[in-house]
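Colleague: Some structures are shown below for you to check.
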Structure 1
Amino acid sequence: MVDSWAVIRGEANVGGSVVVADWRNDWIGLGVAHKLALDGCRVRLAVTGMVPGQNLQDGVRDFWIGELHKLGVEMIPYARLFGADADTVYLQHTVNDQPIICDEVETLVLSQGTRPLKTLAEALADWDGDVHVIGDALSPRTAEEAVLEGLKAGMAI
C-alpha cells in the first residue's frame, strides 16, 4: 500500500497490477491512474462517486476519462475502500453496501485527499506585511479556485 503522492514523486515501487482508491474524485486519482497505465501497469480506478474526476469541470473530467479508457484502465464507480490483504482489495458499493472484490492486486494506491501546504505562510507569520494565502496553501482544490483567489489577492494589494 502506497500513497498517491509517493507515486507522483516517483518514490513508490508499485507492481504490475494496481488498484487506485480515489476518495476525492478529483485530478489526483485520474492523474495517478494515467501515470501508472502509461508505465504499463494493469490499473483499476475505484472512485466513490459516479465517475472518476466527478468533482472536476465536465470537459476536463471527460477528456481524462477518455484517455484512461484508451489505456485500458478499469473504472469502478460507487466504490469505497473497505480493506486489503496480501493480494486482494476489498471495496464496498456506496449505495447498496455490496462487496466489490479486486483480486490479484500487487499494490493499493491511496488517493484519499490532500492537506494544505502552509510552509511559506507559517514562515511569514511574524512578518509585518500582509500575507494572502491562496490556492493549495489555503485549501487543496482546483486551479479555478486558486486563480480566483490570486485575482482577489492581487486586487487587494
Structure 2
Amino acid sequence: MTTMHEITLKVNGADYACEVEGRLTLADFLRHQINLTGTHLGCEHGVCGACTVLVNGKTARGCLMLAVQADEAEITTVEGLAVNGELNDLQQAFMEHHALQCGFCTPGMLMTLTELLEENPHPKEQDVREAISGNICRCTGYQGIVAAALAVAEQRDC
C-alpha cells in the first residue's frame, strides 16, 4: 500500500497543495504533477546536476530530494528565472556566450549559477568553475558557461 502525503509549497511564485506518494522525488513532482519539465533528469543519482533547482534559495538535486521534504518550501525552477516572459540576464548571457548546445545541462547550470551570483556577486573565474563542478556538460567545454556568468556579474556591477 502506498502512503500518500499532503504537501504545500510555492513553485516559481505559485502556491500548490498536492497529495503525493512518500517516495516521489521533487524532480518527478515538478515534471509530472505540475508539468514543469525544465528540470531535467539525467543520472538520477545526484551526480550530473541536470535536476538542480533552488529550494529556499539554495541549490538542491531534485532527483535526490523527496517531494515531501519540500513541504512548505519555496522552489525555483528554470522556468521561474524569466521575468514577465523575458529571459533574465543570465539566460540571455548563455545565448550570447554560446553557453548552451544540446541544452540538457542548461537548466541545472542556470540554477547553480543563480545561487552563486546571489551569494557572490563578484565571482572570479575559479569561483564559477568551482560552483559548476558538480554539473556535467558534454557539449560546451564550459568556456561559454564561465564567460556568461562572469559577464552577468560584470553587467550587474554597472
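Derivation of every value follows stated rules applied to the coordinates shown; laboratory data play no part. None of the values given here were measured: they were computed from a predicted structure. Cβ atoms are built from the backbone, for glycine too; each structure is taken alone.
Colleague: Distance in nm of label points 7 Å out along Cα→Cβ at positions 3 and 139 was computed and gave 4.1; which structure, 1, 2, did it come from? Mind dumping the intermediate values first?
Modeller: On the way: 1: 2.1; 2: 4.1.
Considering all the candidates, the number was obtained from 2.
Colleague: Which one of 1, 2 has Cα extents along the principal axes in Å, as calculated from the coordinates, equal to 57, 32, 30?
Modeller: Details: 1: 57, 32, 30; 2: 52, 30, 24.
It must be structure 1, since only it matches.
Colleague: Any idea which of 1, 2 comes out highest on distance in nm of label points 7 Å out along Cα→Cβ at positions 59 and 147?
Modeller: Working: 1: 1.0; 2: 2.1.
Result for distance in nm of label points 7 Å out along Cα→Cβ at positions 59 and 147 over 1, 2: largest is 2.
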